[in-house]
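Trainee: There are structures below to look over.
Please treat every number below as a calculation from the coordinates, not as lab data. Quick caveat: nothing in here was measured; it's all calculated off a predicted structure. Cβ atoms are built from the backbone, for glycine too; each structure is taken alone.
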Structure I
Amino acid sequence: MFTSLRFFVRVSFVFVLSVLTCSAFAQLPAIQAANSLQVLLPLNAKQQASLGVQVGAVQASTGGQLLVSATVVMPPGKEFTVSAPYAGQVSRLLVGVGDTVKAGASLALFTSPMLGDARRLLNEASLDYKNATAAAQRDQAMFDEGIIPLVRLQVSRSKQEAAQAQLHAREAELLATGMRFDANTGYATGTLKAPLTGTVSEAFAAVGQRVEAGAVLFKLADSSQLQLDLQLSSDKAAQLQVGDAVSIASRNANAKIIGVSRAIDASQSARARATVTNRGSLQPGELVSVVVQAKARAGLAKSEMQWLVSSRAVTQWRGKSWLFVANDKGFEALAVTVVSSSDDVSLVEAALSADTKVAVTGIASLRALLQKDE
């Protein structure tokens with residue numbers, strides 16, 4: 001009986017060992033595919049079209065490149081806001097959004113009771129100064145003839161200086177409003193003037209609308225010179241220097257770094273400014289992806305060549321970044337190292353060539369083919 005039991009245990013052990021060995025060999029191809037850095041996805045042209053897959057070329061990197069996002073802005077002093085000097089209303093609009101105006105051009109007619117009161121006070125200050133000047137001149141003549149003492153002449157001169165100071169204050173008040181007064185407009189109506197030559201970017205008021213003092217009526221911008229406001233991480237900011245070249249391939253434009261701030265703001269981002277040297281098709285206010293030729297990184301040695309590809313072409317799988325490289329059989333999923341990236345472009349390290357084509361659309365479908373055996 002014990003002999004039969006030992007025989008049964010021995011047979012059972014051999015059977016279990018055989019099952020485990022077969023299972024390990026069955027899983028070997030899947031394990032090899034998971035650990036491989038290249039996976040072939042055979043697809044013909046018809047299958048590619050049905051999946052919506054399109055390809056694009058890669059661009060060789062010249063070394064020392066950083067990819068960041070930037071906003072196109074105007075330089076300081078090239079934007080101006082025209083606001084209501086007093087509580088009142090816009091009685092007539094003379095320009096609209098998109099109009100180009102010169103410095104001093106008329107923007108709108110503005111009416112306010114307080115504007116009329118300010119003009120009245122200016123006229124009163126002007127009359128007081130004229131009277132004080134005449135009195136001082138009269139006392140000067142009388143003093144020269146010995147009729148009055150010096151103290152009376154000094155009092156007259158003090159009154160003249162006080163009247164002059166009051167007149168300058170009233171003139172400065174109206175000058176600060178940025179308005180011009182015409183004879184053919186009402187006493188409480190003035191013409192708002194353009195403070196600089198540029199384009200009306202925004203107009204906030206409608207005819208007859210009542211506004212409070214300080215309400216924004218117009219925004220003007222001189223877009224003859226543009227700048228880039230770069231938003232970047234702290235490690236990228238540490239590699240930038242003043243004078244680094246910036247290129248915006250999507251807009252056929254170029255710029256140059258003029259300032260770098262490595263201070264981190266609330267969003268954990270650093271800032272840099274670049275002046276646009278070749279405008280191309282850049283427009284104020286748009287968000288673009290730019291490539292910075294960082295001099296600090298130009299001498300770094302690289303084990304593999306670096307390439308610029310569309311950010312849409314890069315996907316994540318099994319903790320790695322992948323590209324789908326086109327070949328005559330379909331696509332080959334190739335693991336790459338992402339050096340830097342922005343919303344539009346990614347800089348990757350991979351063994352590619354100048355004529356390599358990678359998938360830029362249909363990435364989700366290709367990735368599903370990678371995951372079908374999982």
Structure II
Amino acid sequence: MKKIAILWADPYNTNLGVSALAYSSLALIEDALKLKDLSVTFVGCKFTRRDKVLLGDNEYEFETLEGLDYFRVKSLLKMLFQYKKYKPHKLLGFDYIVDIGAGDSYADIYGLARFYRMYNSKRLFKVLRKKQLLLPQTIGPFKDKKIEKKAFDILKSFTYVFGRDQLSYNYANKFIRRDKLDESIDVAFYLPFKAYKFKEGKTHIGINVSGLLWNGGYTKNNQFNLTSNYQKLIRNTIEYFINEENCVVHLVGHVVPEYEHVENDFTVCELLNKEYNSTILAPRFKSPIEAKSYIAGLNFFTGARMHSTIAAFSAGVPVCPMAYSRKFNGLFVNTLQYDWLGDCVNDDTQKVFNDIVDAFNKRKELKERIQESHIEIITPRLNNLKEKLKDFVLS
């Protein structure tokens with residue numbers, strides 16, 4: 001029995017981008033290895049349990065373990081005194097570790113607490129002498145040079161390191177040996193879906209509203225240093241499309257907890273749906289597959305949650321992301337060679353709004369470019385990733 005741990009990808013996370021990474025990583029590993037004697041465990045989840053999920057036509061079984069910031073005294077005490085809950089003996093039994101880092105959390109832009117959770121798990125499995133692979137993700141940025149050194153020193157011990165975009169690859173290339181480093185693509189492109197069917201004869205516009213950006217970030221004080229006024233941008237975009245002939249606007253949340261939180265997209269979508277009552281409020285999705293299937297039925301999409309825009313792109317829907325960090329530019333512009341993007345950090349509200357309208361007016365051109373990207377970029381990179389996973393486990 002080969003035992004694989006997938007770190008920092010929670011299938012129960014109400015941030016559907018994170019749960020999309022979990023489902024997609026599971027499907028990729030299972031499809032790449034095709035082993036009957038394979039046990040997959042997600043480490044870094046909200047619950048400890050056994051479960052299964054249907055992805056397309058295939059059913060996959062897995063186990064989840066709650067994640068901790070290993071090496072902190074508080075975490076060690078939890079493992080010692082709540083042994084049945086955290087099951088520390090399981091950490092000793094894994095043969096292979098594949099680390100997804102919640103897609104973009106191996107950085108210090110979200111604060112040091114999150115960075116150290118990511119870093120200390122890598123450190124733990126290095127101490128336990130486990131083989132580790134970094135699944136495709138945004139690497140950095142690191143503003144603090146001491147943190148940057150720590151971050152890359154531990155990655156040097158990994159068998160393979162995958163950046164999910166050219167910026168991450170070029171950044172890591174300064175620190176990691178080239179035979180260990182590769183540029184790949186976000187694993188969420190592998191997530192299956194079945195497109196919704198909306199009313200024919202209408203142009204269905206999806207607008208993802210980020211609760212995090214709406215509220216000014218975790219600090220509630222423009223944490224991401226946006227030049228654009230995000231709330232004004234969203235209102236301008238909604239007003240433009242509800243006044244366009246034959247357009248129907250869908251407000252789409254992609255972080256959808258059932259409680260109040262600074263990141264909650266659904267709460268803000270509800271607020272805007274009451275303000276603009278001709279809009280359609282998308283459901284509080286129960287899974288990333290449900291969200292992607294809904295987005296796949298739209299005719300045009302824009303939003304600031306990166307995995308909502310990946311859902312659109314990978315389903316062939318013309319999309320104009322609202323970028324708030326370099327992870328967008330790295331994936332869409334550099335890797336996918338897709339130029340239609342609104343840069344909320346560097347451009348003002350009017351410029352980003354104009355970019356969205358321009359993308360909408362050129363949506364036939366966008367759709368053609370997306371189809372080319374699938375053939376030329378996405379499929380070859382996913383196939384290469386499968387081969388490297390097979391080499392990592394079976395060699």
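Trainee: Of the structures labelled I, II, one was used to calculate helix-only ellipticity at 222 nm (-39500 (n - 2.57) for each DSSP H run of 4 or more, over all residues; to 500), giving -12000. Name it.
Mentor: For helix-only ellipticity at 222 nm (-39500 (n - 2.57) for each DSSP H run of 4 or more, over all residues; to 500), the value -12000 is produced by structure II.
Trainee: Taking Kirkwood radius over Cα pairs in Å, for residues 165-220 alone as the criterion, which structure among I, II has the greatest value?
Mentor: Structure II comes out on top.
Trainee: I, II: which one has relative contact order in percent (Cα under 8 Å, 6 or more apart), as calculated, at 16?
Mentor: Only one of I, II returns 16 for relative contact order in percent (Cα under 8 Å, 6 or more apart), namely II.
Trainee: I have 19, 28, 24, 16, 8, 4, 1, 0 for P(r) over Cα pairs in 20 Å bins from 0, in percent, calculated from one of the structures I, II. Which structure is it?
Mentor: Considering all the candidates, the number was obtained from I.
Trainee: With distance in nm of label points 7 Å out along Cα→Cβ at positions 149 and 357 coming out at 5.1, pick the structure among I, II it was computed from.
Mentor: II
Trainee: Which structure, out of I, II, was distance in nm of label points 7 Å out along Cα→Cβ at positions 109 and 309 calculated from, if the result is 6.5?
Mentor: Derived from I, not from the others.
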